[in-house]
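> Pasting the structures here.
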Structure I
């Protein structure tokens, strides 16, 4: 009996620690989720999809395309309100504001002025939240209180043509950001606690893609699309490990996040197709070998997802597609244009692929190679949607132009 009593007390202590730390298996703490791969855990598709979702609450938070971060019972948004860029911490269950931080934001000019709010999604880890504004201002706040830990602006006034869009990454106590603009930028690593610069790789500036973490031959590396390449950079010291030319052509951009599948890397860009390479170490150097190249389809402003050896994405013309990830073969391309700008957020939600184009309709697809098979289309906003939906269980958080809303599947 004593053994059972102690075991029960131990289990209660473990549960208390989990609750105190705010760890949830279905958190969405950064761009494209826990592993930056667009995979949702714990979603159970309904046996019969409803015709509409149920809105639980809706609050105005400001303009912006940044995807909120969900950690525990807190929802973090990063938006523009007037002349300020604002980080808000909301109660994820009620939408009530817990704290807010703001600073004066750079004016967004030219064609990019249609999207004056932040494009970069916040990252939350180790008790901190990191944001990057449209002008490249990098901020680190205490996730519990909103108190400013540190703020950096390493390339004042220097941004890509359509302003800063890459989303920061937190890994092994480092904050990784690719800042600056064409011909004048760098991938930087900062100590998350202190803000001190640990290293920088300054050979190419950013375009609009965000980095991922890859481990090849036991070496952790930051992999990202730059203004004209795909690169692998050592996490520990910023050393360039390998580099592939991938310059944008005409009105195309390097905007998609690379997909990591073991030592295979899949990357894509409008006008240049979708490609897969293998990253291996030979002797003291890393070698990149092409596995396949599909010149038929490539996204512009979205990142595909990899599921069960299939790649689901949306072309630069906003047609949904499916590729075989082993061969690169096109399985299908749907004829319906879901948007007019090439925008789409695409998630692997287990039994379905979820797609949210800019057209405000959440689409559920069967993850099959046979043909485009739509199982539901649900309106979730009244204004254009550019952020990813954030999903936990039957709850779906949707950020549109000015608001964020919580919807449930009943």
Structure II
């Protein structure tokens, strides 16, 4: 319980101050995003798992060190994946099959199940999901969510943002809640574009020799930029460091994932396998034909704020299940996955002598990772570059 209280306090502590004027929709979305009362027991908000000081993902050191999955509003219940960043996500298009790349693009959640078809925005579709998920905020239905939101002290913002009929109809207001949160997630308070790398692109900062080398490796030998786009767009839009596609990078299962050990919500126990996008596509008749080729694939995340955390000593987890506990380890995995042998019964230290087998062995990306030939110094340079992507850069500090 104390951890929840501390987390609730932390999410209200902003990063380096940035004056942003929010529209009425964005203000409403912000209040909804940080409202603990929009959960069954009044103890979990969107920001509990998507905290600004944690790079808009999970900020809790103790959780990130182990299973990396955050507890629901109901004690003892857990989801099955690490929370992804909510920032820089609203540009993701609706989930669709792209024949040019022979793969899926867009959607939200690690498995793409927030397709954007309902509200026209994957981010808005995603935003309302956790409120009714028994493994997250656990409210019983849309009516319960609307009653709490429209009974809050910020309720007048509904009419200011959406007109006099807001809060009059449960289904419509439920949708407005998702659209409002997505509006906040698209705001300059969430998507700040004020990292050291942004300053570098604007000619207002210089990268160190190591950071500059890391950028070159990121875009070259490391092959990172093939999915994590690092070049400005055609209109000089800042890069989002994702192409919104899906990949199976071969992440091992995280044995500390609490979802394995809660039979009430996971009857399969330790036999459960995270099938990612392919698992979702199996449930959609028009996409079922593509399911097999997408088993084990998860959304390519933005790398913006990938190094940002509440304090240097806090562990931040990486991968859809939080298996990796620092940037160096996951960069080393990308570099050596197909070089080191599989860890066996005889032991061996993961990442040094061996790597555990992938949770899903099918559809591994072998073209862009696994055998990169990076030296230890080159891995460190890539990590140094990734650290320039944290928002809140202040020259000279």
Structure III
């Protein structure tokens, strides 16, 4: 009978392959990528997003059904934190994903690592859009605006500096689902997004001048459009990653930069820039598996972390009419979809983590953006989805062995 592996306090495999360094970092063992926990353990970040008491107000209202239900069930937020932390640990999760109440980590029977999204670039776009009022908006931050560098440095100081000594923090997500090109938000390439900004915008001026120089002062031929878009995306991506990562590292040199949670694989030039700058490439992938996305980022050789994935059940009683990802018939099929997705991803050498979206179901009436789906590990009244969470516990328990075997299979 095999001897159980010794584990660190973080749940990492303590087999002497790596030395303790006091903070999370990345490494390779037999060609397989891992996070290395502060005590030197081989670690996979197994997380759940949005673990919080006040999750999802009903759109256009102040009502938060999950908080209402948990207030009645537990009596106070502190008691809920303890219950939620114990459940997550019992299901084999070791990380709080984005938008979570980090006090839950302190309530856990074993330490839970945390990740944090600081909206570093997009906060500049939102701030600029608020000041501009009507007119074209920035869907991608204007990285050519001289104020962008000042903004990201200030925000990094504000969010990262005071936490630079925290051992339980894996690292920082720069942004979430930045718009690198055509997607559900619109058909425009990044170059066109910049060219469509108001005439005095630094980004539009930079894009126009870049095109003029690229084509010797003449109008660019139509046949050159695709190449122009790729080359401009490379320019913008290099500036985006260089400035945001420099800001984070200047204020917190101890923690990993986990990327910008790509919604879909962006142009190849953007992936190349991400690979040159980031510690870890993060992406959200709501397909039946993550193979296509992992293939797209494999060229960089960088570790990859799945920031969001999920499956919804038609038997949940929720509309599931607004939200990403497949809808399956039953909760048993939902559990089976989780097993297939994670087990398949663990066979890839570059994977270092996967974060489920999300902790509790969304309101049937829709949250702020109208999403109304069965994404939860628990219902909106905090009943546990037993099929799903039982499978999560099983897969999470064998995750390290499955991932280590990727070095043998490849």
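What follows draws every value from the coordinates through simple rules; no lab data is involved. No experiment lies behind these values; they were computed from the predicted model shown. Cβ atoms are built from the backbone, for glycine too; each structure is taken alone.
> Work out the source of 54, 38, 36 here, i.e. which of I, II, III gives that when Cα extents along the principal axes in Å, for residues 174-317 alone is computed.
Numbers: I: 44, 34, 24; II: 54, 38, 36; III: 57, 42, 29.
Source structure for this number: II.
> Sticking with this structure for a sec: Here helix-only ellipticity at 222 nm (-39500 (n - 2.57) for each DSSP H run of 4 or more, over all residues; to 500) was calculated and came to -1500; which of the structures I, II, III was it taken from?
On the way: I: -1500; II: -8000; III: -12000.
Going label by label, the one that fits is I.
> Using distance in nm of label points 7 Å out along Cα→Cβ at positions 142 and 158, single out the structure from I, II, III with the greatest value. Each step should come with its number before you reach the end.
Working: I: 3.4; II: 1.3; III: 1.9.
The structure with the largest value is I.
> Right, here's the next one. With distance in nm of label points 7 Å out along Cα→Cβ at positions 62 and 310 computed per structure, which member of I, II, III shows the largest figure? List each step's numbers first, then the result.
Numbers: I: 4.0; II: 1.1; III: 2.6.
Answer by largest value of distance in nm of label points 7 Å out along Cα→Cβ at positions 62 and 310: I.
> Looking just at FRET efficiency 1/(1 + (r/R0)^6) of positions 78 and 198 (r between Cβ atoms, R0 = 35 Å, to 0.05), which of the labels I, II, III belongs to the structure with the highest value? Walk me through the numbers before you get to the answer.
Values: I: 0.90; II: 0.45; III: 0.10.
Evaluating FRET efficiency 1/(1 + (r/R0)^6) of positions 78 and 198 (r between Cβ atoms, R0 = 35 Å, to 0.05) on every structure, the highest lands on I.
> While we're here: Kindly point out which one of I, II, III the value 20.0 was derived from, the read-out being mean count of other Cβ atoms within 10 Å over residues 294-301.
On the way: I: 20.0; II: 24.4; III: 16.2.
The read-out was computed on structure I.
> A value of 0.85 was derived for FRET efficiency 1/(1 + (r/R0)^6) of positions 190 and 254 (r between Cβ atoms, R0 = 30 Å, to 0.05); which structure in I, II, III was it taken from? Walk me through the numbers on the way to the answer.
Working: I: 0.85; II: 0.65; III: 0.40.
Here the read-out was taken from I.
> Separate question: Figure out for me which of the structures I, II, III the number 3.0 belongs to, where distance in nm of label points 7 Å out along Cα→Cβ at positions 102 and 334 was derived from the coordinates.
III
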